[in-house]
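Pasting the structures here.
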Structure I
Amino acid sequence: MTSVPRPTPRTITLAELCPATGGFTIIGDSSVLVSGLELDSREVKSGDLFAALPGHITHGSSFVDSATAAGAVAVLTDDAGAKSLAVNGPVNFPIVVVNSPRQAIGALAARVYQVSPGASADDPLRLFGVTGTNGKTTVTYLVEAGLRAAGRMTGVIGTVGVRIGEESMSAIRTTPEAPPLHALLGVMRERGVQDVAIEVSSHALMEGRVNGLRFSIAAFTNLSQDHLDYHGTMESYFMAKANLFTPLRADMGVIGVDTPWGARLAAEANIPVVTWSSQGAVADWNLNIVGARTLVNGPGGEVQELQSRLPGAFNRANNLCAYVMLRSAGIAPDQAAAGLASVSVPGRMQIIGKFAGITGVVDYAHTSDAIAGAIASVRENCGGAVIVVLGAGGDRDRQKRHEMGESAALLADHVIVTDDNPRSEDPALIRAAVMEGARSVTAPSQDQLAAVVEIADRRAAIFHAVSIARSGDYVLVLGKGHEQGQEVAGVIIPFDDRDELSEALQEHSGVES
C-alpha cells in the first residue's frame, strides 16, 4: 500500500468543520480537534476524523475499532453506521452523522487540508482536469509538460502515478479518494506547485472524490464503451462525465467534438466552452495534416506546428486537446508546442525496442476504440504485419470483451488472445468472450482474415508473438501498459509487459540482455 504524504497538520474543531457537509448531526463532543481525514482504517493517523462509509460488502463502521486504536478522534458515518456503533452501548468518541458521507468527505477534506483551488483569482494552485474514456493519462502528461516549458511548477495525479515537482510516487488509482487527493494537493501547495494536471474518472465524479475542488480548465477527450459494469448504460456513463462541466466544478471546458457524445456535451455544458476537432468537425480549434507537418489552426488566424514523440492519429488528437488547454490557460504557442514535443508516457504507445527489424510496442488500450487506435497508429509506420497480444480484465465491463476481440481481428494480421488481469473471474471464460469476438470477423477470403490463437499464459503469448514476427513487423502488446503486476484470484503477481516484450525481442534476435 502506498501511503500518501500530508501537508503540515492544522487543527479544527468538529463544530467548525462540519458545516462543510451541508446537513449533519454531531453525537458527542463537538469541540474535539481534528487534524486529518481518512477512510482507510489502515492509514489512520492520530487526530484523524475516520470516515466509515457504506461499502459494497462491508460497512466502514466495522473498522471503527481499529481506526480509533490508530488515533482517530471522531467518526463520520451515515444513519446505518451510527446505529451499528450504538449496538454495544455508548462510545467514547464523537460521531458525525450525515445522509451521504461519501459525498461529504470532499468538502471536509478541503477544509482540513486547506485546499480550495480556484476559489479566488489570486489562488496560486490551478487545477487542470481531464476526463474521457481514452487519453486521460496522455493528455495530463502533455499539459504538465507544456506548463513546465512555460516555467511553471507542476504536479500530476493519475493512473501512472503522482508527481510533485520532481518527486514521483506510485499511483493509488486513476483519481484518488477525496482525503488522499486533497492531502496531495495540500502538500503540492506547500511545496510551491502552481499547476496540477489531474485525471478525473467517471467513478471519481460519481463517488464524490473530486468534491471540494474547482478546476480552472476541464477537458473531455472522447467517450466509448467502458465501465458499463458500473454505470449500466452509455447514457449514465456520459452523464457522469458531463458532471465535471458544471459551474460547481469548473471555470471552463475544453471539449473534443469528433464524436456525437462530445458534440452533445459542448452543446449542453453550462460553463464557457472551447471546442477542438482533429477530424474536420466544426470547432474553435482544428488539426490539419499538411505533408509531414501537423498544424493547429485556432482563433484569430493562429497557426502552430505540433511535433510529437507519440505516434498515431489518436495521439495527434491528444496533443491537440492538450494544446488547446494550454492556450486557454494563457501559455504562449511556442512554449506549449515545445512542451508537447518532449513527452513520452510510460505504457502509452511506448516503443520498447527494435530488434532484427521487429518493433515492439506496449500500450494500455483496453477498449475497442483504443485498440483500433493503437493498431492504426502502428500501421502508419509498419512495413510488415501487425501482431497483437491482448486480453480483457476480470470483474469489469463484460459487454466490451466481444468488441475488443472483434476490433483486434478486424485490423491486425495476427491476434494472440491471452490473460490480462482476470481478478476473481475464471480466465478461460474471459478469453472465450474475446475469442468469440475475434472469430466473428468475416472477410471475402480466408487469407484476408487475421490469424487468431489463444495462449493463456501472458508471457508465453508475448514470446509467441515475437517468435512469429519477421523484419518489418510490429508486435503490439495491449491492455496493461505501465502496470507491474497481474492480478489473479486476489494475488498480484509481478509482471510487466515492457520487460517481457523486451526480453522476448532480445532472445529472438540473439541479443544478450
Structure II
Amino acid sequence: MRPLPLTSRRNPRQSLTRAFVAMVAMVASPLPVPAATSARPPNILFIATDDLNAWVGPLDSAIKAKTPNLDRLAARGVTFLQAQTCGTYCAPSRAALFTGRHPATTGVYNTQVYWREHPELRPLQIALQQADYKTFGAGKLFHHPAGFVDLRGWTEFYVRTAAQRRSGWPVDSWRQGAPQPSNRPNSKFVRDQPNHTNSGFLEYAALPDAMEKDMADTVQTDWLIGVLQQRHDRPFFAAMGMYAPHYPNYAPKKYYDLYPLDAIVLPPIKEDDTEDLPLIPRRIAENRKKTIVNRLHELGIMKEAIQAYLACTSYADAQLGRILDALDASPERDNTIVIFWSDHGYHLGEKGQWGKHTLWKETAHVPFIWAGPGIASGARIPTPVSTIDLFPTLVELCHLAPDQGLEGVSLAPVLRNPSSATDRNILLCDHNRGGYTVVNQQWRYIHYPDGTEELYQLSQDREEWFNLASQERYHPIIEEMKKSAPKSFAPAGPESNQLRLIIEDERFRWEPKRPRS
C-alpha cells in the first residue's frame, strides 16, 4: 500500500554518599564523554513502544524477552535502569511527555485531549520546529483512538491509509487493513467470555510470517527508514510510535517460535499479596485477579498469554533493528541521537494483575535508552529518572527556547558523564486525581485519593510485597517522601467521552456534547 503522508502546518533528591557516586561511576562509564562538536544541532530519532515493561535485555529483570537490537542500542549509549513513566496508561503518559508537565498540572489524568484543554502549551514537536528542525511523525506517539493525534508542528505526519486521515487519524495497529487472524477472536480467553466485545484485550495469534511486511508497525518502520534515507539540510526530529506489544498480540509466527511454551517462566507471586493493601486498591486488585489472572490459569493459557506478549516484544525489537541499520547506513549516523522509550510498563501476573493502571513498579518501570553524539557508551545508570525528563533534556541538547513550565530535569549532564548521577525523588501521578507515587532508590511511597497509603523498601523488597505504611517507625520516611508530592492537583478536564469529535475533511476538533433535551 502506498504511503499517504500529510504535510501539516525539583523537586530532586540530591543526597548520595561519595561511595555510592563512585559505585555509579563503576556501573556506568569509566570516563565522561565530551559534548558533540558539530556546528549543527543533533538530529533526534525518537522511538516509542506501547505497554513495554522491564522484561527486556538491557534491564535487570529475571524474565527477559529476546531483544538483541535493544541490547545493541544499550551498548552504544546510556540505559536508565530505573526509569519511571509519567502516567499510568497511554493517554496521560504521552500527554505528560509531550508537554513536559505532570497530570497534576494539566488536569490530563485520563482521556483528556491536552491540546484542546491547553492550546497555550508548546508541545515537544512545536518546540523543535521553532528551533528550525524538520519534524516527522508516525504511529502511536499520542493516544491511539480517533481525535488524539496533535497535528500541530509536524513537517509530515504519516498514516497508512486515506481512511485514517478522513476519520480523525486513529493509529491503532489492527484495523484499517492491517493483518488479522482469519478466526478473530483467536484467543480462548476472549472466545470464552460471554458477550465478548472483541476489543482486543488478551487477544493474540501467531500470524503467517509472510504477513509481517503488511503489519502496521512494519509499514511505519518502512516510512521511517525512507525519512532516514533522505538528504537533510536541516536537523530533523523523526518520531515513530510502535503499537507492539500492546494488545491484540498479533505477531509473525517466527517470533512466537522464539518462546516455546515449556520454556516460559511465570513471574514470582505472593499468594496473599493484597492482604496488606488499603481497602479500595485491595478490592480493585482482587477483582482484576479474579476476572483476569485466575481465569487465565483456569483456562490453562497463562503461558500462552505471556508467550504472545514476548513474541510482540521481539517483533518490535526487530523493527528497531531495521531502523538502526538504516541509520548506520545514512550520512546522519554520527550526528543523530536515538531515544527509545515506553509509555508505561505492564503487569503479566505480578501482584495478581494483568495490565497497567497501577502505581506499582510493573506499571511504573519502563525501558529508557539514549545513544548518540556526546552520550557515553555502555553506561548503566541505577538512579531513578522519569520520562518527563525527556523534554528538558532535549531543550539542552538541541538548544531549544527555554520553557519555564517544564517539570522534569535535564539528563544531559548524566548522559555525558554517568558518574554524576544522583538519587532523587520521582513523581508519578495516578489516573485518579489526587493519587500518586514517589519513588527513589530505596523507597516507593503510594498515596491514594482517599488518603490511604503504601510504602515499600525497594532495597529489601524488590517485588513490592510488604506494605510498611502502617508501621509507625516508617512514618518519618513517608513524611519526607510526601514533600515531593504536588502541592495541588489541577481539576480534571473533560474526558473524550464527554466530548464530540467533529471531522472536517482531513482535520478534526472536539466540542462538548450537547445536553439531551
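State the single structure among I, II that was used to calculate P(r) over Cα pairs in 10 Å bins from 0, in percent, giving 4, 19, 31, 29, 15, 3, 0.
Details: I: 4, 18, 26, 25, 17, 7, 2, 0; II: 4, 19, 31, 29, 15, 3, 0.
Label of the originating structure: II.
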Inset, instruction - Assign the value 1.00, calculated as FRET efficiency 1/(1 + (r/R0)^6) of positions 112 and 168 (r between Cβ atoms, R0 = 30 Å, to 0.05), to the correct structure from I, II. - result: II
Legend entry - Origin of the derived value 4.4 (distance in nm of label points 7 Å out along Cα→Cβ at positions 88 and 456; candidates I, II): I
Legend entry - Structure (I, II) behind the derived value -7000 of helix-only ellipticity at 222 nm (-39500 (n - 2.57) for each DSSP H run of 4 or more, over all residues; to 500): II
Legend entry - Given 0.65 for FRET efficiency 1/(1 + (r/R0)^6) of positions 144 and 408 (r between Cβ atoms, R0 = 35 Å, to 0.05), calculated: source structure among I, II: I
Inset, instruction - Consider the structures I, II: one of them gives 17.0 for mean count of other Cβ atoms within 10 Å over residues 64-71 as calculated from the coordinates. Say which. - result: I
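Readers should treat all values here as calculations from the given coordinates under stated rules, not as data from a laboratory. Please read all numbers here as calculations on a predicted model, not as lab measurements. Cβ atoms are built from the backbone, for glycine too; each structure is taken alone.
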